[in-house]
Structure 1
Amino acid sequence: MIVERVRLMTEKEKMIQGELYNAGDKELVKDRKRARELTDRFNMPGTPRRERKEVIQSLLGSTKDHFYIEPTFKCDYGYNIHIGENFFANFDCIILDVNEVFIGDDCMFGPRVQIFSATHPTDIKTRATGLELGKKVYIKNNVWVGGGSIIMPGVTIGNDAIIGAGSVVTKDVPDKAIVAGNPAKIIRYVE
């Protein structure tokens, strides 16, 4: 009889798979500490632009050649964030990246844009355990996200979409849609 050993997933693997995980896991705590150290360096006044770019490239999961992020920038881990070519984020961008966040080419974020892949169980007993989970966020190409907007876990924003300032995006946004409000609703489509 052959006995196979089943390898259990690490808390990090569970997190990235969108399953319940323990955020107090030693590896995850270490990863968050690394992200804090890098974002502190990035956000420090007087840090040269070239050095800021290098910090972001070492922090994020992937970048293209041309991007610019204004300080301050904050994230949970960094390695779950993937940004496309010609990405721009204005001041005070926050990305909670317990799961992957994909941002396409030619995307622009106004000031204080927040993207949350992090969420919590809605079942009271499960939530009381302290376990967390995340859902992937996809922002496709040529998307403009207005200042102060919040993108919730599990949302996909289609190509050429525009998110009005101050919107809370709780559902997927189709290609070329202009949405605004809380919760964001389709206003019209890009011509």
Structure 2
Amino acid sequence: MSQRLSLCVYCGSRSGSEAAYADAAREVGTLIGTLGWQLVYGGGRAGLMGEVADAALYAGAPVVGVIPASLMERELGHPGLTELHVVQTMHQRKLLMAERADAFVALPGGIGTFEELFEAWTWRQLGYHDKPLGLLNVDGYYDALLGFIAQVVRRGFVAPAQRDLLAVDSDPTRLLARLAEAAALSTQPDDYRRI
């Protein structure tokens, strides 16, 4: 782990239907800055992505964005980041974000957020990294998904130990503290070359 914890945040490029989602994104961004951490995210300026990035920047955090060229061409990239990496594919985007991160957390979002979280979780299960993963369950947003995951465990497709790799909390401060503690204990070297 780097000296300054680098937190990869997955979240929506839309704001969603409830004000609580944007509030949580801003709180996470502010915490990242207050704690002296770095934000790594998908490089967008819209929706919750923009909220978390703007809050982190305002709180003094370095912010690293990674965005595909196709989205830059649609003028969706955030112009004010510390670093903005433009890559050719979504696969390159996710790999670079993972390489730059010490821990991962998902906020409310859509299918892209789900896919990113589940991929990072799968990589952890397969031993490509040993970085902690968190899910911020804002206002019960992920209740149905968590219920489905519990069913998958009951029906024998996911081991309880694998499920327990995902830290879940509704409070950003508590969740980030859990991720920081777990990241400090992480000792296995990353091996994304095998992905």
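We did not get these values from a lab; they are worked out from the coordinates using the rules stated. Fair warning: this is a prediction, and the values are worked out from it, not measured in the lab. Cβ atoms are built from the backbone, for glycine too; each structure is taken alone.
Any idea which of 1, 2 comes out highest on percent of Cα pairs over 25 Å apart? Result for percent of Cα pairs over 25 Å apart over 1, 2: largest is 1. Here helix-only ellipticity at 222 nm (-39500 (n - 2.57) for each DSSP H run of 4 or more, over all residues; to 500) was calculated and came to -14000; which of the structures 1, 2 was it taken from? Computing helix-only ellipticity at 222 nm (-39500 (n - 2.57) for each DSSP H run of 4 or more, over all residues; to 500) on every structure in 1, 2 gives -14000 only for 2. Work out the source of 19.1 here, i.e. which of 1, 2 gives that when mean count of other Cβ atoms within 10 Å over residues 93-100 is computed. It must be structure 2, since only it matches. For the read-out distance in nm of label points 7 Å out along Cα→Cβ at positions 37 and 173, a value of 1.5 was computed from one structure; give its label from 1, 2. Label of the originating structure: 2. Identify the structure, out of 1, 2, from whose coordinates relative contact order in percent (Cα under 8 Å, 6 or more apart) was calculated to give 14. The structure behind it is 1. Set 1, 2, criterion mean count of other Cβ atoms within 10 Å over residues 13-20: the highest-scoring structure is 1.
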